[in-house]
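Take a look at these structures.
Derivation of every value follows stated rules applied to the coordinates shown; laboratory data play no part. Everything quoted here is computed from the prediction, not taken from an experiment. Cβ atoms are built from the backbone, for glycine too; each structure is taken alone.
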Structure P
Amino acid sequence: MVVTAKTGDAAETMKAVKKQYFDLAIVDMMLKDTTGIEITKKIKALYPDMVVMIFSMSDKPEYIKGAFEAGAIGYITKDEVSEKITYAIRQVLQGKTYLSKRLIKNISKDELDDLFTVKA
């Protein structure tokens, strides 16, 4: 795995995405000028097949649902990164949805069903 770009805000992110196609965009949920949900929508509008995974401090179901509705197929929290990031990246690059067991436990069955219905 090779990191080919790192950005700090929405404008830099979109400039990088337009300059080069990436196999995977890992997008922070809370940027200084927008949200990861909005960036995901913009990326997916340009490149519907680009894989997007959200990286967040939040485990709130509404953020997770918003990320999946925007087109992300993975969501990982920053406190899980050291132990799960490589596994999560491999899962989403294979086209599989990734949501950690810890996050799944925090979401009701109905909310979880709604999340994965979005991707169907």
Structure Q
Amino acid sequence: MRQTSKYTTALAYARKIGVKTARDISHQALYDTLEGAGHSWDAAAKQWTDTPAVTSVFGSDDIPTGTVKIRIMAHPDMIEIVTKRATEYLQDADWEVIEQSSPYPNRRGIGVRVYLTFKVD
């Protein structure tokens, strides 16, 4: 398993806050465990925090922030090309893709899903 910076930081953070994990825990399972315990990844600071992530696409005054999130679900053999084409389409419309998740398995069936977060004007 690839030891990304986010993953190794998550392992150290889990030990620090006393969250027990399996020795060979997958990336997504570790992230889900930490997020379920009320912690979130701050990508800009490259660290885990004890503040839950804000997932709303609205500001505190319920005004849209211009952030849009979409989920792409496809067969594992097709997810890369579908995600690439969706990203190209969004960029051609001058919408900035600010985050793309790694593909991970659907809860049922053989499909996988990817989440794209982008900004619109």
For structures P, Q, calculate FRET efficiency 1/(1 + (r/R0)^6) of positions 51 and 75 (r between Cβ atoms, R0 = 35 Å, to 0.05) and state which one comes out highest.
P
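State the single structure among P, Q that was used to calculate Kirkwood radius over Cα pairs in Å, giving 14.3.
P
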For which of P, Q does helix-only ellipticity at 222 nm (-39500 (n - 2.57) for each DSSP H run of 4 or more, over all residues; to 500), calculated from the coordinates, equal -14500?
P
Using distance in nm of label points 7 Å out along Cα→Cβ at positions 67 and 91 for the comparison, can you identify which of P, Q gives the largest number?
Q
